[in-house]
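Values quoted throughout were computed directly from the atomic coordinates according to the rules given, and no laboratory measurement underlies them. From a predicted model like this one, the values you see are computed outputs, not experimental measurements. Cβ atoms are built from the backbone, for glycine too; each structure is taken alone.
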Structure I
Amino acid sequence: MRRTRRTEYAEETRAALVRAAREIFTQKGYGATGTEEILQRANASRGAMYHHFAGKEELFRAALEVVEEEFISQLAEGGAPGDDVWDEICNGCQLFLDIATEPSIQQLMLIDGPSVLGWIEWRAIEERYGFGLLREFLRRAMVQGLIDEQPIEALTHVLAGALNEAAIHIANAPDGPRARAEVGDTIARLLGGLRAGFAAPVGVAES
């Protein structure tokens with residue numbers, strides 16, 4: 001079906017609003033951002049905004065989804081080189097932490113996302129975008145015998161939760177580079193315990 005100029009204009013306006021919202025939310029945070037500032041930067045009217053979005057929160061949600069899509073694309077395109085899928089998982093988790101230090105990702109995904117949308121909706125967005133990639137890598141590692149067979153959904157959720165919490169810690173830390181280094185080491189140690197044949201000590205009392 002041939003698109004009309006009106007349809008194209010509407011799409012351009014929506015994209016401009018989302019782009020402007022993302023920029024200002026990144027710079028100032030959700031709470032300090034007013035819709036009028038977004039409208040001015042997007043060169044759009046309030047009526048145009050309400051044609052596409054019910055309000056500021058829905059506009060934030062659209063901006064967050066764009067950031068999520070770009071985040072996953074960077075992970076996929078950046079690759080995770082290694083001799084086998086295990087190295088790819090380890091390197092991929094470190095790449096996750098590096099990309100998560102970018103301003104838009106920190107502010108929209110990690111700081112504002114849970115508080116603006118609520119934990120349940122924020123988690124649903126995270127699952128929709130990030131879990132599939134991680135799940136596939138873990139599945140391949142199990143097939144190759146690099147990780148002991150275990151429930152894939154439980155493992156995916158636990159590891160994704162650890163990575164998200166690690167990224168949130170970095171985003172809120174007063175010394176970001178130091179927090180990134182410490183968290184990277186912790187994630188590496190955590191992953192080491194997943195290797196097949198590695199028996200992590202459980203409940204061992206110190207002598």
Structure II
Amino acid sequence: MYRVDQLIVVTTKRWDSKKGRCYLFSKKKGFFVYDDSFPVVLGKNGMRWGEGLHKIKDERIKQEGDGASPAGVFFIGPAFGNEDMVLDNGWVYLKTSEDDYFIDDSKSRYYNTWVNRNVVRPDWKSHEVMLRPDGLYNKGLIIKHNMAPVKPKHGSAIFFHIWKNRRHGTAGCTAMSEKNMTKLIHWLKKDNVVALVQLPKPFVKSLL
């Protein structure tokens with residue numbers, strides 16, 4: 001069993017759905033209490049089982065570049081964005097720069113890791129730019145998918161971030177309006193353990 005203080009639940013109707021809804025719950029007196037909900041978009045190819053805290057149920061396994069968001073249970077990592085900020089809730093926040101990359105080359109020793117290109121010796125052929133010119137990463141949260149341990153080719157750079165709009169699926173992240181992304185970041189509380197359950201609705205009860 002894992003300690004969880006705040007819970008994020010993202011559900012879709014089917015495995016191939018790119019539209020979903022995000023629900024926020026906080027633990028109070030030993031029980032999870034509903035706080036809020038809002039619409040999200042997921043991978044353009046829906047969901048496939050990711051690498052997290054759950055047991056994989058079938059052969060639908062997420063792979064690098066498959067355009068699917070990871071299904072399962074995952075811890076939440078630091079927030080990030082393009083502005084100088086100290087979150088009043090105390091959650092860890094990383095300011096992005098043009099030198100910050102998230103490595104998606106499975107052959108790199110830094111696969112599925114945030115790096116600063118001026119600090120490490122580059123050994124990758126592809127990466128995700130964290131200071132995106134389109135502004136989609138102006139606010140975000142790291143989803144700890146495929147990080148303990150990191151498995152080559154099983155998917156990288158999975159975040160909550162700002163969406164283009166509610167019609168466009170992502171390359172594998174979970175996205176929302178900037179207003180709701182801001183709300184989610186400020187909902188987190190320092191020293192809390194926050195987990196994400198992300199699944200098609202029929203599978204949620206089987207995992208909880």
With mean count of other Cβ atoms within 10 Å over residues 37-44 as the yardstick, tell me which of I, II scores highest. II
If distance in nm of label points 7 Å out along Cα→Cβ at positions 5 and 173 is calculated from each of I, II, which structure is the one that comes out at 5.4? I
Comparing relative contact order in percent (Cα under 8 Å, 6 or more apart) across I, II, which structure shows the greatest value? II
Given -2500 as the derived value for helix-only ellipticity at 222 nm (-39500 (n - 2.57) for each DSSP H run of 4 or more, over all residues; to 500), which of the supplied structures I, II does it correspond to? II
Which structure, out of I, II, was distance in nm of label points 7 Å out along Cα→Cβ at positions 13 and 85 derived from, given a value of 3.3? II
Parent structure of the calculated result 2.0, given that distance in nm of label points 7 Å out along Cα→Cβ at positions 21 and 45 is the read-out and I, II the choices: I
Note: Rg/Rh (Cα atoms, Kirkwood Rh) at 0.94, derived from one of structures I, II, originates from structure II
